[in-house]
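*Asks:* Below you'll find a set of structures to go through.
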Structure P
Amino acid sequence: MNFKLKNDTFLRALLRQPTEYTPIWMMRQAGRYLPEYRETRKQAGSFLGLCKNPDYATEATLQPLERFPLDAAILFSDILTVPDAMGLGLYFSEGEGPKFKRPLRDAAAIKALRVPDIGKDLRYVTDAVTQIRKALNGSVPLIGFSGSPFTLSCYMVEGGGSDDYAKVKTLMYNEPKLMHHILEVTTQAVINYLNAQIEAGAQAVMIFDSWGGVLSHAAFHEFSLAYTHRIVEGLIKEKDGLKIPSIVFTKGGGLWLESIANTGCDAVGLDWNIDIGIARQRIGNKVALQGNMDPAVLFASPDAIYKEVEHILGSYGYGSGHVFNLGHGISQHTDPEHAAALVKAVHELSRKYH
């Protein structure tokens, strides 16, 4: 494999090394807002058909990079591949999002939960990582990822998405031992899964704690952060003589930035509820920061996007350690031209801060 990257700005920013400009990639950058992605998904026949076929996954991963000069690629996959590999029967119903045929609803099902064999049950993901890395040919780094154990558990217990997390929270407070069992098994699965992605060629990894922010202060530390911490500790830290940085993103985690930074991760992802300058004062001498524009800004005019980019860059201030991103995934209703305006604005406006 070609280890010399033509553009390593993203990796250097994560390690808080000097860069010429602020790098940018976008969460969910390969997605339904791109007409070419919609075409590929149609060919694949379904979302899962797209995820489980390395050729299609490679095609989807590369599409945004062919369109925009982004500084990183992220593996095209889904966080729910892990519970699917645990035998919960993932499916997608039109307009309703992900569902599980066999959610964890009783003690017997929970106690029967096992760590999947990554090499067998998630081989399609590691094959895609290897294929994407080869196709990138050293142009930009490749990010691997997983959901956090708490976020995955929410889907596994609820049986799909949720507005109130009533089932998972009831289990958590009524039967904490059972909840911890789900989290233990899932944590081991995530460590194995991310390390398999690193072995296959991922050059940075991200943990998406999408639902950690719905917890109380005490519950977040006990049921989410403690397990994220164990994952970060269990990750391969170096491959082929290069550091593999890790990013932890908790949506709604602004209250707990110091605790998140203490997990040992290299970067903390921010949603748009916190000012990035304040976040930098709190934890920026310890970790890099990734974020944090409200994705809805992309519905506004390119001028408005430009202003918001200037505001975020100015708030972060001078020096390295900032990876520009959205505070959550890009909306499927975004005009690709507006995404292009965002990338251009970040690259142009950030140079004066370096």
Structure Q
Amino acid sequence: MKSIAGNRMRPGEGRPLTRVRIGVLMGGESSERDVSLKTGEAVCRALLRTGYDAITIDVGASLYKELLDREVKIAFLALHGVGGEDGSIQGFLESIRVPYTGSGVRASAIGMHKVVTKTLLETHGIPVPSGTVVMKGQSTTSAKVLKAAKLKWPVVVKPPSQGSTIGVTIVKKPSQWKEALSVAHRFEDEAMIETYVPGHEVTVAVVAGPDGNIEAFPPVEIVAPGGFYDFSAKYEKGRTQYLCPAPLSSKVTREVRALAVRTYRVLGCEGAARVDFRITPHGKAYVLEINTVPGMTETSLLPMAAARAGLTYDALTEVIVQSALVRAQRPPFKAGTR
């Protein structure tokens, strides 16, 4: 099986795949707005370097008018978080027949909600950490919750639909319980309670190539200060070390790459995605979540892993553009034009 980087028709060689205008949708109003803006600017620069007619659009209430006025025919989604990864923008673009990059409405909506994702993966035999949910306003003690869910300290408390580790707390004792729930409930009515998996933090990027081949790139291990990959560890330069390829055994490396592809397939993803894992000291891998619009700044983990696989940033961007071109050949886009 040929790798995406090794495909003889690989992007980055020859003329652009399309001459129509590409609108890079970024920003929005989610808690990940700043990261999205950086992703969008980097993607647009790459598209322009490769010869595409590309513009950036900071998504707001006038999006439909901007798309029409600026004659955008393809949307490159660089939106992170609520409104960008949850199927909302995907559904809107389908309703106005603008092909877009990445996963569709269903995969985006499922992938955005960690509880739903875990439930689906579990039914397909993909290992996920055990857990439960506590609703906002639900009066219960940590002892009751942990006993009912058969969990032990420590646990992780987080809102199920936020990214960038926003609202996440590692709770080691009962005295931290109420505050952790309060933090998670600031973002959503649900708080996800999950067993803490000791070990390594690893992520695997998955991309569908021009021939439909789905490839998992080399795993990246994330070595965060204090062992917790929180928001500051992600975005403050120099705080976190990234090891690519991750120093895993060949057996564990094969396993996480296979699990990442299975997760991608089960959710029905398209384009690029990134699957996050915790791996125990004994080599047992658990899927934590999937990111259907992974970060694409030039120092993000997806481009880092792609580079290790032999795919430049510009070529990776073109591979993702191809997911929109493939979508353009299917209903509802092929059924008519705006």
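Throughout, read-outs are computed from the coordinates displayed, never taken from laboratory work. Predicted model, so just to flag it, every value in this text is computed and none were measured. Cβ atoms are built from the backbone, for glycine too; each structure is taken alone.
*Asks:* With FRET efficiency 1/(1 + (r/R0)^6) of positions 65 and 313 (r between Cβ atoms, R0 = 30 Å, to 0.05) computed per structure, which member of P, Q shows the largest figure?
*Replies:* P
*Asks:* Here mean count of other Cβ atoms within 10 Å over residues 121-128 was calculated and came to 14.6; which of the structures P, Q was it taken from?
*Replies:* Answer for the origin of the read-out: Q.
*Asks:* By the measure FRET efficiency 1/(1 + (r/R0)^6) of positions 129 and 153 (r between Cβ atoms, R0 = 30 Å, to 0.05), tell me the structure among P, Q with the highest figure.
*Replies:* Of structures P, Q, the maximum of FRET efficiency 1/(1 + (r/R0)^6) of positions 129 and 153 (r between Cβ atoms, R0 = 30 Å, to 0.05) occurs in Q.
*Asks:* Moving on to the next point. Assign the value -10000, calculated as helix-only ellipticity at 222 nm (-39500 (n - 2.57) for each DSSP H run of 4 or more, over all residues; to 500), to the correct structure from P, Q.
*Replies:* Answer by label: Q.
*Asks:* Now, a different point. Determine which structure produced the value 3.7 for distance in nm of label points 7 Å out along Cα→Cβ at positions 177 and 329, calculated from the coordinates; the candidates are P, Q.
*Replies:* So the calculation was done on P.
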